[in-house]
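The structures come next, written out as structure tokens.
Each reported figure results from applying straightforward, stated rules to the coordinates on display, with no laboratory input. Because the structure is a prediction, the values reported are computed rather than measured. Cβ atoms are built from the backbone, for glycine too; each structure is taken alone.
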Structure 1
């Protein structure tokens with residue numbers, strides 16, 4: 001999987017937190033609270049946990065008693081997991097696992113009440129989602145388990161002021177988002193709809209909501225990094241002439257403090273139909 005630095009994850013976290021759909025997050029928390037009636041200890045498994053952004057999102061909402069909630073943080077980057085432990089090891093019940101996220105059957109999902117992922121499942125393949133959904137369906141035979149997957153990129157980006165090459169750049173970027181990110185050919189902008197269809201077909205109740213980044217001059221550092229990242233991705237395989245791409249980048253960076261940027265995401269919650 002493509003690596004992410006602590007600096008980048010910290011830079012985007014405020015925008016991620018604003019973007020998360022509060023209603024869906026609360027619904028995920030209510031699912032955990034209902035699970036408390038069946039078990040004394042609640043367990044959440046966070047895929048691609050990074051430094052613990054999903055844990056922090058839950059902690060700032062109306063969360064169940066911390067003492068009865070344990071987190072298994074899974075990531076391929078030992079440095080990110082060490083940072084998560086440094087930040088939260090004293091305040092939360094944590095277990096960290098450095099492992100290959102692509103090997104779904106080997107993931108430590110046993111006994112989980114909820115599987116979570118943030119800004120991850122648009123990087124994975126359809127086969128990964130198929131395997132994960134089947135694993136959750138199987139585990140529901142012993143204990144109901146849900147999936148909360150937030151901040152899945154949906155292929156929409158809107159800028160102000162506009163530039164004549166905005167759509168060309170976006171099309172090229174979206175093609176890159178469907179390339180292999182370490183999990184096979186990525187679903188990219190199609191991830192949200194694909195997950196909704198797959199989990200629905202297996203009998204889960206699926207809820208989804210938009211969770212766009214809404215960025216302005218106050219987010220200029222994040223937007224600066226976003227523009228550079230888009231430029232790097234587009235430069236890899238786009239037919240766009242280099243001078244044209246560089247012109248687009250210069251234009252965008254000239255409006256860091258005066259322009260706006262909307263980046264579309266989808267949040268999804270899939271719960272077993274236990275009624």
Structure 2
């Protein structure tokens with residue numbers, strides 16, 4: 001059985017579409033759905049007859065990592081599939097997904113995602129070192145600008161199952177025993193980089209990280225429409241980046257990152273006087 005774990009945080013409408021899509025398409029392999037509700041103000045209710053095997057657990061919001069780890073504790077399946085609430089399943093790939101990785105040197109796999117306009121969405125990246133992150137950002141910008149030639153070339157390059165450095169937690173597939181033996185998601189990450197960190201620790205154990213290309217999932221990327229993205233969420237992204245570098249990168253990469261962040265956000269603060277930029281400068285400099 002596959003345990004599908006979804007975290008809800010102020011995404012009730014997206015969540016409803018996600019759940020309905022799962023039950024509409026997944027017919028080939030047994031599954032359960034575990035929803036961890038990090039928004040107690042949102043009352044979640046699902047018809048058990050219409051959605052058998054679905055459980056909702058109320059949770060105090062201590063971050064994305066903690067919520068996913070809580071979901072994994074309730075999971076009864078041999079496999080875990082972490083899905084963002086703002087995803088929609090559009091094909092029945094579950095049986096093929098399981099069978100594709102039964103015999104592989106398998107640590108974790110990221111599933112193929114699509115934008116709402118049905119274009120290929122980037123969901124795997126190079127290992128997060130300072131210079132690799134520059135390359136990752138350049139790649140991401142090409143996709144954001146809808147560079148169709150580049151997007152098509154990238155999609156063709158990854159038409160088969162292929163090893164990658166790390167994959168997004170928006171659609172991450174892993175055996176439960178590996179998830180538990182690796183320690184699950186690191187609770188130090190409130191939001192962002194928890195997926196890269198998990199993949200890094202799995203890779204360090206000698207297990208492969210893969211991209212799986214035969215799924216069809218639309219990812220709405222809800223953080224881009226979240227009004228908090230330029231405040232608290234943006235802060236968390238930089239906080240998590242600093243944590244990741246401290247844990248997985250050498251001194252040289254850490255110094256480069258901190259110099260870059262202090263320079264960039266000092267200038268941005270002086271130009272705009274937005275408090276979020278000053279908060280990030282203080283965070284990077286270690287000033288409370």
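Looking across 1, 2, the calculation of Cα extents along the principal axes in Å, for residues 89-136 alone that yields 37, 23, 18 traces back to 1.
When FRET efficiency 1/(1 + (r/R0)^6) of positions 73 and 153 (r between Cβ atoms, R0 = 41 Å, to 0.05) is calculated for each of the structures 1, 2, which structure yields the highest value? Largest one: structure 1.
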